[in-house]
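Colleague: Right after this note come the structures.
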Structure 1
Amino acid sequence: MSDREMPFRPGASVSVLGLGVSGTAAARLATARGAIVYASDAFAGVEQQAAAKSLAADGISAEAGQHDMDRILHSDLVVVSPGISPFSEVRQEISAAGIRTIAEVELAYGALRSRVIGITGTNGKTTATKLAANLLRESGTSAVAGGNIGEPLSWTAIEPEQPDWVVVELSSFQLADLEHFRVDIGVLLNLASDHLDRYRDLQAYYGDKQKLFAAGDSNTTWILNADDPAVLDLAESVSEGAFLFSLDGPVERGGWLSDDGILVGNIDGVDERWMPASDLSLLGRHNIGNALAAAIVARLAGCPASAVGTGLRMECDLPHRLESVREMDGVLWINDSKATNVAATTAAVLSFDRPIIMMLGGRHKGEPYASIAKAGEGRFKAIIAFGEAAPTIVAEMEDIAPYISVENGMDAAVRSAARHAESGDVVLFSPACSSFDMYPNYEARGEAFIRAVRALSQVAGSS
């Protein structure tokens, strides 16, 4: 099968597992391309039931609350949600039956005519993806951001008019189920421990990340983090000729942060001074790296050097990622619900030079919290732990802050943080854990935090 072909023939039986936005989009795309589709979700939440009802209204067989395994096991192809573990019972049965499974982005690729930029890494994927798409659009190139970012690639693939470029955020779970998907430009931002609740060890997680390089060919251009030894080691097969980005000084080709705080690039043999790092709208030193990666992507995709600074200065809509909720009585409240692993939270802590009231918790992912403790040592005034991971957090961090407590529920955790915060402090909600003990996703968790902070300010305003 050549690259840009659908992974099934018209009339084939295709099952779609998961009725989130990507599963719903996949079901519609497969149907539009002639498949007989059955879509299902083991959960019967409001979102899943609404999706099943919408698909059924358009003649697509769908149900929430169960999987019809007999029908799935008689499918020619299964499109699987990245949220469904390969060790789950349903996937184990499909694997035992020898049925081919692919990711939603793989399905979409068969209907895409756009050129593809693929971005992965442990952290920063969404930021770099959105920045790159913004830069391309700013330069007059049609581009959309999709993939793991929340906008399914299948929505773009189903449209009769497609953009010049799609910038695709790729999670390790999606990379695991790719076959013929190819990138014209591939980016590996960083590597750190994550998802150890799903992978047997760090090597297995890195192994799925490495599948990005199988999604390239001799014409693919690679962009790598020169400051991350794990990235360079994993990308050894493609590192020759790759473009690099660094916060530690010049690279031969790529982009770097200069000693005088300027984002500098060299794509065609000439240094380009793009903009001062201080002009970026994003918080945190780690976001300078994301901006450099995005700038290199955009330049390689045709964005002129003169447009890089303008594009990077634009406000980038990144809810739940070091998002300033409000400053009240001199206390800055930050929503970083997207920080679902220790490395992301460590980077968040290092983004502030103010005293910190730290809010940590959720579902433990198997990672120690030592790097967070080290980053916040001497600056944590209090640690508020919540969720399933609270006992582990307390056990590992009880000596790191003058005060540490366990609170039940978001409202109680926010009130506790408020009691310890004084003018000049930052309350940093950066959980370092998944949301699944209390919320369906990190977005819902972040919205709950925002509501609790706003309720707090309303009480203060009425007192």
Structure 2
Amino acid sequence: MDALSELHPIFHPRAVALIGASSGDGKVGRMFMERFLEAGFERLYPVNPRERVILGVEAYPSVADIPEPIDLALVLAPPRAVRDAVAQCAASGVKGIAVITGSIGEGGEEEVREVVEIAREAGSRIIGPNCLGIYCPSSKLPYPMRPSMESGSVGVISQSGSFADLLTLMACENGVRFSKAVSCGNESDLNAVDFLAYLGEDPDTEVIVAYLEGIEDGRRFYRLAREISKSKPIVVWKCGATTAGSKAAASHTGALSGSREIWNAVFRGAGIISVESLEETLDCLYALRHQRLPKGRRIALATGPGGPAVGTVDTCIDLGLEVSPLSSETKQRLAKIIPASGTSVENPVDLSIAAIVVPRMYAEVIRVLAQDENVDMLLVIGTGGEEFANEVRDVVCEIHKPVAISLINPMASLLRDYEILMESGVPVYPDPRRAVISLAKLADYARFRER
């Protein structure tokens, strides 16, 4: 069976069982119940032999007592009860069993293997243990931190539950929407590569983001990633590449991490966009939202504050971008827009203080630069303002080259500028260096796609 067919019922379940659901204050089982009810999931069956009604929903002593087939079960029971819970799910024909609990029993790896075998023999698959399970807005499957339940096109695979939860929440607050996310935890059965295969085939997913601490089947991962990257960008934060990080990964999820050199080679060969922090992950995700890939590595800069532009040019060169000369026609057109005093029509284009007085000047300059055949992508450095944000948003949405905006302004009013731009899919960064890094990664990925 292919990944799409096998995992579809897990991401789109007709009915869900919450084993270990509770009405007690401070209980994880209550929190998951509340999230499912808030999301509007209707065919929800709490399982708890000591409670008959949980938050207004009838509870059942066991999965076997539920009156309809269950596609997905979340196991929130104590470790000693997980084995029996999985066995009950398998006997009842549950398709997917997400073990939220941190471990399966106390018998070590042998017990885990036995539990997985019980599930597999019955045709059930296990996610976890030590995971957060599935987030899928179109199916009304929620995550604890309440990311948006509006569907989008970004899929997430994470061996860390907190990363999946934080990423989806933070990105949703900046206008990104997700197709699906899965926290796969300790991967006793289904693993990150299985979910990569699924998201690679999933028609709702256009961009894939992953947090990985280790992969057991490296050859399969490489083969899949290289094929998927031809049509869908894959952004990966690979942790545990150092000796100390490797030990931390082993204690966190039991993953085998491997050396940084090997992983870097894998990422280059497979066309994977490699990032090194949650911040970089979000930055690249914002840049990829509309998949406007540059045709080359030539960048034009337009800036009001002149000082940051000088250091930004250094960053562009360090990352292999070309601060290309503008055509004579472009410079002539810019000279008609920008006052002559204290400005420059060379690259980087210096608007100086005139841009603060006339914010629409930025929009006019962006439009001219985007039409230059020597320019593949643009970086705009400004101090913000609502008029600036509205003008820039409108023009960026017209053009078909990647544009990143960096706003340098300590004022709280800048938050509204971010909101205006990000909601329209325009990537905004508080530091020009972060913007350049994201554009350089777009250019690297575009070169892979072209090859």
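What follows is calculated from the coordinates using simple rules that are stated; it is not laboratory data. Being a predicted model, the structure only gives us computed values, none of them experimental. Cβ atoms are built from the backbone, for glycine too; each structure is taken alone.
Colleague: Please state which of the structures 1, 2 yields 80, 46, 37 when Cα extents along the principal axes in Å is computed from it.
Modeller: 2
Colleague: Once mean count of other Cβ atoms within 10 Å over residues 48-55 is calculated for every structure in 1, 2, which label goes with the largest value?
Modeller: 1
Colleague: Upon calculation of distance in nm of label points 7 Å out along Cα→Cβ at positions 128 and 384 from the atomic coordinates, which of the structures 1, 2 produces 4.0?
Modeller: 2
Colleague: Also: Taking helix-only ellipticity at 222 nm (-39500 (n - 2.57) for each DSSP H run of 4 or more, over all residues; to 500) from the coordinates of each of 1, 2, which one would give -12500?
Modeller: Derived from the structure labelled 2.
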